[in-house]
Every structure is written in structure tokens, then in C-alpha cells.
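As C-alpha cells, here come the structures.
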Structure I
Amino acid sequence: MSEDGGVVGSDVGKGFQSLSSFGTGGLRTRLEILAIIATAVIVIGGMELALRIFEVPLYILPPPSAIVSALITDFPLILPHLGHTLVVLFSGFAIGAGVGMVLAAVITQFPFAEKIIAPYVLILVTTPMLALVPLLILRFGFGYEPRIIAVALASGPMVMINSATGFRRVDSQKIALARSYGASTLQIFWKVRAPMALPMILVGLMIGAIFGLLTAVGAEMVGGGFGLGNRLTTYSSMIQMPQFFGVVLLLSTLGILIYVIFFFIGKKWASWEA
């Protein structure tokens, strides 16, 4: 797992650094900002115009104006389900991320433990968590528990792989220097490995949160009477496509917020990596 996880983590880390440059040198001029706004207006306006000219039925593909209007109109009904989804996401992600970081620290300090843990992590990474939701529902019922467990199982391995990669990427000379000053293994971990691994840890947290959001929505679609995933199945079964795409738009916004939050955290606490 170390080689595969290192390759994946390294590639994602480079991507995170390249995305970080977007915040430092991307939006510098008003012309660039206007170009981005103009592109959005052209794309959205073009879709609106094309769908109305060709009179595409709402039950096939509603225009953007109908989607936004439906989202605003039905938002009081959608809001409680948004709260349920956020509870599942935050709870499952907190558990998965916590366990993932602990396991990453363990396998970094004790390489033998990696040989024991790696096969199970590989199984979790390659197994779609939605396939386990019906079994979890049979065991725990239709409440929060099966969804939280599914989110934790989906997000934990992502955090673990990237965190472990970050812990291993620390310059050995820095570790040797710390040892020469009499630092203990625990001190080296907290004072050297953890700070140097912070960019990769943030990448793992960001990916884990996005995987957790997708898993939470999928679990809500599989079973249960609440959550944004339940709204998707309900609206699609009733052929209320403006409301359906309104929920999709809301989920896309949540995904963007996850990226933005970790982007600014990385910019504040790990910008030295660039």
C-alpha cells in the first residue's frame, strides 16, 4: 500500500499545490474576474435560451431559471433534509478522519503494522460503500447509524493514505537533526513529521470529505426517509425535475464549499509548501 498510496498522495498533493496557486495569482485583475463572470453568464444564458427555443419539456431538462426558482420555493421543505445530510456527513467524516489519521501515524512509526492493516485498507478503498448500506440497514435500522458508518468507511482510507504519505515524505536530514538534539520519537513526530505532512493531510481531509458527501447522499437514496438523497429519489419518482436539479445544485454547492474551506485552511497553514 505504501507505494500505491505514495503515488496517489503525491499526485494529489501536486494537484493541491497547483490549485493553491489559483488563489495566489489567479484573480489579480478585474478583466479576469469579468471574463469568468461573462463565461458563466454565456453558459447559463445559452442553456436557458436553447431549452426555451427548442421547448424542451421540464420533465426532461428544466432551464436554469426553473431550477433556481424551484430550489427557492421548496427550500423550506428541503432545509430539514439538508440538516440530516450534514449531521451524517460531519459525524461520519469526524470518525473516519480521526481513525484514518491515527492509523496513518501507527503504520508510519511501526512499518510491521502496515503489513497487517494494508490489505483491509485496500479492501475498503476498492469496495463501493453503497453496496454495504443495505447490510448496515438490516443491522442498525433506518436511522443515522448505517449512514454514518458508511461515510466513515468511505472517508477514513482517503485520509489515512494521504496522511501516511505526508508523514513519509519528511526529509530524513531534518529527522536526523532533531535526533542529534536529543528529540524523542514522539517529539519528532509532533514537531517535525506532523507539520511537514500538513499539506498532504489537508489533501486527504478534502478528498475524504468529498467522498463522505457522495456516500452520505448515496446511502440516503438507498434507504431511509430523510436526507437530500431521499429528496432526489422522491422528486425523480414524482417527475419533479426542477426540484430534483435544485437539490443537485445544492449538493454541488456543498462540494464547492468543502473545497473552498480546505483551500483557505491550506493557504493559511500550509502555504509554505508552495
Structure II
Amino acid sequence: MRRQSRLILTVLAFGYAFLYIPLVSVVVYSFNDSRLAAVWGGFSTRWYGELLKNEQILDATFLSLQIAATSATFATILGTMAGLVLVRFGRFRGKTLFSGMLTSPLVMPEVITGLSLLLLFVTLQQLVGWPGQRGFSTITIAHTTFSMAYVAVIVRSRLAAMDQSLEDAAMDLGCRPTRVLFDVTLPLIAPAMIAGWLLSFTLSLDDLVIASFVSGPGSNTLPMVIFSKVKLGVTPDINALASIFILIVSTGLVISWLLLRRRTTAS
């Protein structure tokens, strides 16, 4: 038993080290005084000041956050509607086709998705004159397209595991279907919707391939800017930006853990 416990602890230690040592190194090198990101030149906070002066990175960050929030919201709405249709509408003609088309973005290579969306936007521009130029709207539509599939899967799983007798009881008490949806169903699947929104937000913020296809001049997202800088050499201001994101995510996780722990203790 002791050997087995030591083996498990060793595997866990290597697993956590593999995941978190790169993140720790990014934070450490964000305080590097050298202009080379991977060469230590002494402790300094100069790159955080340089980050605030870099309009290219700041503009790309704000654009990425706006696109991520907008696409995640639309993906959550559409994905929730799709999940409700698949679970609550029973069997209907074309359900298998609809389910397959909905989940196909999960297994479709991003290169194929980006290329197909690019051809779609080019065709629409030639036929109806929209979009005038590719940018915020086209990237948002593209991210919504593949993100809603993840939301639909999460919401569908939550609905399948939910006790439908609660909805039936509300109907027996005289509630109309719309009232049942907003007062019973949506509150019960709210955690799944929040999880889907957060996942969609993360996927959009992290996307590079699809955004590269459907973006135009002056609409570079943060991953595109960082990828372009890799070719010339990453400067420590990118490490500073990554450290800020790590701090925000870590703070959110700690707050969520504290709230969950307080709720568990209270119950």
C-alpha cells in the first residue's frame, strides 16, 4: 500500500509540475529586466509599464475580450435553444441530421472551418454587399458558430440528467410552458449555461486559426498579435500580459472555491 501511495503521489507531482511549471516560469520572466524573454537580466517591473504603452497589444486585447464576450453570449443563447430542442421536443423529422450538424464543429479541423467561413463571407459580400470588410462581426459570427456546439453538448447533458417531474408538476399547477421554461427549467440548467459561456469565452479568446481566416486589416486579435511576434522574438511584455491573465483567472478560481466552500458549510 505504501509503494502504491508513493507511486500515486509521484505521478501527481509530475503531472502538476508539467502543468504549472511553465505558468510559473512565465510569471517569473515577466519581471525580467532583459529584452530577451528567456534570458534573465535581473529583477524589474519595467515590462509592465511597457505593456501599458503598447497600443498594439492593448487594442488587440480589448478586441479579443469584446469578441469573446459577444460570441460567448450568442453561443450560450443558441446552444441552450438547441439543447432544449434535442431533449424536450422528443422525436421529430430531421433530429438525427440536426444533431449531427450541431456537433460537427467539435470534430471539424479548424482549418476547414475557417476556410469555409471565409468562402461564405466572400460570397455574401459579392451577392449582398455584406460584410463590407472582415473584422469584429465576422470573427464574432465564426466564434459563435463553433462555440455553440460546446454549449449545446453541455446543456443537453444537464437536461438529460434533470428530473422532468419538476416541470410536469409546474404544468399541473397551471403554469404555462413559457412560465415553466423561465421559472423552472432555466434556473435548473443555469450552472450548465454558465459553464458553457465560460468555455465559449475561453475558446474564443484562445482561437488563432479561424480568426486568421475571417479577420481583415486592422482587426488583429491577441493570439494573432502574439503569434506574429513569435517570428521576431517574444519580448517580456507578452510575459507580463500573460501574468495578468493568470492572476485574473487564479483570483476567479479562488473566489469561486471560497463561495462554494461557504455554501457547503452553510448547508
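Computed from the coordinates by the stated procedures, all read-outs in this text should not be read as laboratory data. This is a predicted model, so every value here is computed, not measured. Cβ atoms are built from the backbone, for glycine too; each structure is taken alone.
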Structure with the greatest value (metric Cα Rg over 2.2 N^0.38 Å, for residues 44-115 alone, set I, II): I
At a computed 13.1 (mean count of other Cβ atoms within 10 Å over residues 100-107), which of I, II: II
For 1.1 (distance in nm of label points 7 Å out along Cα→Cβ at positions 164 and 188, calculated) the corresponding structure among I, II: II
Among I, II, structure where relative contact order in percent (Cα under 8 Å, 6 or more apart) as derived comes to 32: II
At a computed 1.25 (Cα Rg over 2.2 N^0.38 Å), which of I, II: II
Distance in nm of label points 7 Å out along Cα→Cβ at positions 124 and 156 - highest-scoring structure of I, II: II
